[in-house]
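*Asks:* Okay, got some structures for you below.
None of the figures in this text is laboratory data; all of them are computed from the coordinates on show. Not measured: the values here are computed from a predicted model. Cβ atoms are built from the backbone, for glycine too; each structure is taken alone.
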Structure I
Amino acid sequence: MSEDIPDLVILGSGPAGLTAAIYAARADLSPLLIRGPVPGGQLTTTTDVENFPGFPEGIRGPALMEAMEEQARRFGTRFLEGQVSSVNLKPPVFSLQLEDRRIHCRALIVATGASARMLGLPREKELYGRGVSVCATCDAAFFRNQSVVVVGGGDTALEEATHLARFASKVTVVHRRDALRATPPLQRRAENNERIEFRWNARVREILEDSSGVKGVRLEDVLTGESSVLESTGLFVAIGHVPNSALFKNILEMDDKGYLLSRNHCETNIPGVFAAGDVMDHRFRQAVTSAGNGCMAAMQAQDFLADQ
């Protein structure tokens, strides 16, 4: 593989990476996609996806990613298992170091995604998709007329809470401080919503469950240490995301949170290197927007290679 220099390498196998692969393969670029440590991305940990166009009855996250991968393979995308440990992005040929080999390419699409910050509680991962979620836009409809908990105090937390309040009968925002960090308009919107309540100076210490999934949370008052139980069928963790961009620190331009900066539709500061999906999108973080980014990045890569 090290002697084969593909025109295009794609890092990441979520919606952005696989859509980029589909478009690039149909353009006869024969892209090489490196799947990374979480093949399929965050959607592989999601149960039902009901907001992806074309599936009126919804589709399970893993099934959607399997279908995308099959489509990419059909058009000629090559796949490689592995994790890139270092990169050299000096044109005209880029170099990627994996565990046991070095890959070269003439264009690169970075679609490495982002990872949601979690609370680090026992059973948190096992209950993901069974009451634990990090995306209200994805899962709010499953909690219609139920009580749910949102953990966090920033913009993301209040956006999640406000969206959940359209479906849930009660949304309790649990924040470890006595004041929110969110912007004033979001605070006012949440505070004026009769379905949203707040638990101040509190943190979740335990997730309570039964055979069907989450049934509540055990809270701890950070000032007094007092413990209490809050009944809930959903726990939405909204304490931020971490873009998977550490590999490109001091190489690609990024903001202070690590999200890659793009210009002119997915271009980075290095010609021939493009960014797509959650690694550069800190606002929307949806499968459909990531897929759109992947499409644009692939078309940009095609134009770049043609110019070369």
Structure II
Amino acid sequence: MKLLRLVPVDTNYDFIAKRLFAFVVSGGLFLGALGIFFTQGLNLGIDFLGGILVEVQTDGPADVAGMRADLGKLGFGDVSLQEFGAPDVVLIRVQRQGGGDLAQQQAVETIKQAMGTRVADYRRIETVGPTVGKELQQTAIMAVVASIFAIMMYIWFRFEWQFGVTALMALVHDVVTTIGVLSVLQIEFNTATVAALLTIAGYSINDTVVVFDRVRENLRRYKKMPLPDLFNLSINSTLSRTTMTSLTTLLSLVALYIFGGEVIRGFTVALIWGILVGTYSSISVALPVLLYLNVSRGTGDEDGIKAENAS
């Protein structure tokens, strides 16, 4: 029985020769994402802006689409609904209304009137103030930055500092371009999206570590092989594994995007882009940069030959 191979065994594509083109593409994506972020900004969700949270129970399975349509007519801005643990329990989130606590109470009463007989019981009513939203924003930023820093330190100690630097560059590239996509599409940015960014960082570094392992092995094995050829050998020998892993993950994410509903759509879109750009950056950003960082061949070997800088 023949094995399915998306990448032929004898693949020998010269990725390193195309590094300048890849740098231009990556630089354009990175700067474009920053520009869009600073001009258009993110579509922050209720988690970060503050707002009103109402948990309701209906008689029988809830008509979420009808409830969403009724609430959308109220002019309250961002409104999201999702089933919460059971078909007859719905969690309603409405962005914070202008004004103080009185304005929030009036909004809650308006929501109750709009729901009418659809709702049998109001199980929970909460308001999220702007202070809590600010704290969540700060916590989210700290989580992303801390995870990227921890990953860089792990790569640094496992390999060498040059690998840590290139891994950091690839991770920042992936996270920033993902944020740019979220900004372009104006997908709601909430705590689930932050979780997607952290997942992207972990997935991206997993691909990068696989290639780095092969590079380290080949650096010790082929002492005289030019670095561009050695890096191409390392990429091509791991390309089949990288392609299959990315493809199977993407198939699952596409299914989630189609059948998962609105609640997780932003999370899924972020992950789909993150998988694509993470696979790309492991090959076209992380390794080519190593050419310019004087990586040592065979750390701990007697000769300790230094790799030539790329011209």
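*Asks:* 10.5 is what came out when mean projected area of the Cα convex hull in nm², for residues 66-169 alone was calculated for one structure; which of I, II is it? Each step should come with its number before you reach the end.
*Replies:* Working: I: 10.5; II: 10.1.
Matching structure: I.
*Asks:* Can you tell which of I, II yields 35, 19, 15 when Cα extents along the principal axes in Å, for residues 50-105 alone is derived from it? Before the final figure, lay out each step's value.
*Replies:* On the way: I: 46, 21, 19; II: 35, 19, 15.
Here the read-out was taken from II.
*Asks:* Rg/Rh (Cα atoms, Kirkwood Rh) computed as 1.10: which structure among I, II?
*Replies:* Source structure for this number: II.
*Asks:* I, II: which one has distance in nm of label points 7 Å out along Cα→Cβ at positions 122 and 162, as calculated, at 3.8?
*Replies:* Checking each candidate, the match is I.
*Asks:* For FRET efficiency 1/(1 + (r/R0)^6) of positions 34 and 154 (r between Cβ atoms, R0 = 30 Å, to 0.05), find whichever of I, II sits highest and give me its label. Working shown, then result.
*Replies:* Numbers: I: 0.35; II: 0.70.
Going through I, II one by one, FRET efficiency 1/(1 + (r/R0)^6) of positions 34 and 154 (r between Cβ atoms, R0 = 30 Å, to 0.05) is largest in II.
*Asks:* Looking at structures I, II, which one was FRET efficiency 1/(1 + (r/R0)^6) of positions 138 and 290 (r between Cβ atoms, R0 = 30 Å, to 0.05) calculated from, given that it came out as 1.00?
*Replies:* Derived from I, not from the others.
*Asks:* Hey, helix-only ellipticity at 222 nm (-39500 (n - 2.57) for each DSSP H run of 4 or more, over all residues; to 500) derived from one of I, II reads -20500; which structure?
*Replies:* Structure II accounts for this read-out.
*Asks:* Then there's this: Given 0.85 as the derived value for FRET efficiency 1/(1 + (r/R0)^6) of positions 26 and 114 (r between Cβ atoms, R0 = 35 Å, to 0.05), which of the supplied structures I, II does it correspond to?
*Replies:* I
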